[in-house]
Structure P
Amino acid sequence: MKTLDQINFKNKKALVRVDFNVPLNDKFEVTDNTRIVAAKPSIDKIVADGGIAILMSHLGRPKGKEAKFSLKHIVPEVEKVLGRKIKFASDSIGQDVEKAVEALKPGDILLLENLRFYPEEKKGDVDFAKSLAKLADYYVNDAFGTAHRAHASTAVIADFFDKEHKAFGKLLEKEVKSIQKALGEGNRPITAIIGGAKVSSKIGVIENLIDKVDNLIIVGGMAYTFLKALGNKIGDSIVEDDKIDLAKKILEKIRAKGVRLILPVDLVVADKFSNDANTKVVSIGQIPDHWQGLDIGPETIKMIDAVIQDSKTIIWNGPAGVFEFEKFAHGTESIGLSIGKASVKGAYSLVGGGDSVAAVKKLGLTDKISYISTGGGALLEMLEGKDLPGIKALM
């Protein structure tokens, strides 16, 4: 793994794949600059060396060159975060871009236009990657959020640089090491909390974690498929009936490995999928007809907290209930608070996934969690034990 600290960028150009796919409001203002802040250490290192940083990213899912997806909208926020002026290129490849690059001086930063204005980016087109590669002396990947995609700028481009001229950015390095620390070197007991709506989206994650953890906590919508597989009545709760047999096989594997499985023992149920629904707490198997489970109950929260407090390493991905409804966010928030408390006591905690990270931020726990991942799909694929194209290409 070649890292930025092993390179002196003085008078050199570095093409940096960042993940500036940030949310914008209707005035095209950045509403969450987390990903820009995360890229700052790598950019700072390059320019501090007296190098030139050429930044490339995607934004949204444009169909062709759509003005609303232009990266020019984020220039003010990037300048604010970096604390310096940056230049913007109205294209990502071509003669005009090459001229703009030639005019750059040591310490300059250039942001290229949205890579996905070209369909060749997602297709992993070799010629497109080559056109990007010719802009710089070094290639740096600092976009963990897209490292699971074999796109032109995340994987294919690395073929145009030898091992001495391509490197992990500081964020990508930190992500990989943090996940390895949790999965491969974590102090025991290791506890994984996996939530979210569907078993099907996290089968690989669960199966890989069975070999690595001591405790596996399954919450969220996916828990109902396991609860039904165990013979529980689940009312109108979300379930994947075509995955019941698979859930039974996973339960057998968990038992065979001696992993402690924690499923909800009580639930907050509602008479409709709405924040203004009528609710009550029931034990598992006691959900009334036409009612559905939308959060974990108080006994489950206590049980999960006890397991977390006894853990030395904690991995959390996915909500415990319908987090977007305030009425059913309590379970998710309780898990966040439990992990924060355990972390303060010395446990190593890794949190990733939109709702999990949102809960941590909402509760003001950011500085208590050991590491908050910037990746969604990329994190899940690493938890599955998969090789990510964007990481493999740097090796």
Structure Q
Amino acid sequence: MTEKTIYETTASFSEKIHSPLVSGLRKEFIKIFIRLHIFGIALSIYLNPFLAIKTLIKLINKEKTVRGDPKILKYVKSDKRYFWSVNAHSWPSLAFKLYIEYELNKVNSFRPYKGQLQTMIFAITNRCPLRCEHCFEWDNLDSDEKLSLKDLKEILEKFQTRGINHIQLSGGEPLVRLDDTIELIKSAQPGTDFWLLTSGYGLTQEKAARLKEAGLTGVNISLDHWNENDHNNFRKNEKSFYWVKEAAFNSRKVDMAVCFSLCAVKMFVTYENLWKYVYLAKNLGAGFVRILEPRKVGHFADKDVELGEEQIEILTNFYLMINSNPTYRDMPIVTFPGYHQRSIGCFGAGNRYLYVDSNGDLHACPFCQHKIGNALKDSIDEAILEMQRIGCHKFKTISNY
């Protein structure tokens, strides 16, 4: 399929679905309401307007440091909620309120802080219809499930009692376990944001509606090239690109947030490819694009996949430009974890998030795999402390950030 054909095909999708992006004066008004809400939360905690304002300023400055861009130019709207990151909680929501309480306590030295995780990446199945080049769960893929629905619910409950209310459901391919996924989401505590990390496999509008009704917040769809043939070859399935388009369209039809996740391999990292990719993502109704660097884990374990300095510079420049230049306010918000890892450190390894694989084993993150206990058999608290002690294998670990 040619680039022209791709744009003609995806244009039909964009004509049927309104853009999820909000910018300009409307965004500024929403930003004011969000700040007022955060101030109200701070005031309810500290009962002191001066301390509430001081803490709010600290939180805003911290947010700027993490984002690397002093001004948010756009939000993503979905289901009457607004997002600025796939890793942050939507507003307004109970999940957002709980998250802000956590962040306020973390930045305010006047109030005792009890550390807790923010996000769990949870592989809920060993099965997958694809055999992707970069699969980090490659060694765990199997035709049989290692974790029952009861096991999944038990693991989820253990982490939710520790304050986690942002869950990213992964695999394998979680859509091969649709009914269990729906039951797992329904069993969660109120105020939990769920994202589905998927290839888009068979995500019809009916399935998307069922997932949303259960409580799914958004879908993070793997799309590894703007070119259909290149993506399908990378995924080892001739239907993969079609699944991606259908999943995005059907998710937007039921008003769920959509993110495309790109594994940016060496051959892909050029400005031309990145621009073609985000234009495709825009035309398919995505509010976010997440750029991940290939790591030597899973199917990539013995391959020379690490990006060079020139490629890192291209990704960094592209990330900063598309998010901060007003010219691109109608383009999807791009997230690039590698930027933050290099500038301030890693958020994983039991600091902000961790990874539970499809066997229930605990790891620092999907790309920093080293089993540290099992979520069903071992002490989760001890495992988290051990992760924090060991830290990230590649980047410095953030301490109480």
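Quick rundown of the values:
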item	result
Structure responsible for 17.1, with Kirkwood radius over Cα pairs in Å, for residues 160-319 alone calculated and labels P, Q on offer	P
Parent structure of the calculated result -13500, given that helix-only ellipticity at 222 nm (-39500 (n - 2.57) for each DSSP H run of 4 or more, over all residues; to 500) is the read-out and P, Q the choices	Q
Entry that produces 70, 43, 38 once Cα extents along the principal axes in Å is calculated, selected from P, Q	P
If mean count of other Cβ atoms within 10 Å over residues 152-159 is computed and equals 18.6, the structure in P, Q	Q
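Read the figures in this text as sums done on the coordinates, not as results from a lab. As the structure is a computational prediction, the values presented were derived from the model and not from experiment. Cβ atoms are built from the backbone, for glycine too; each structure is taken alone.
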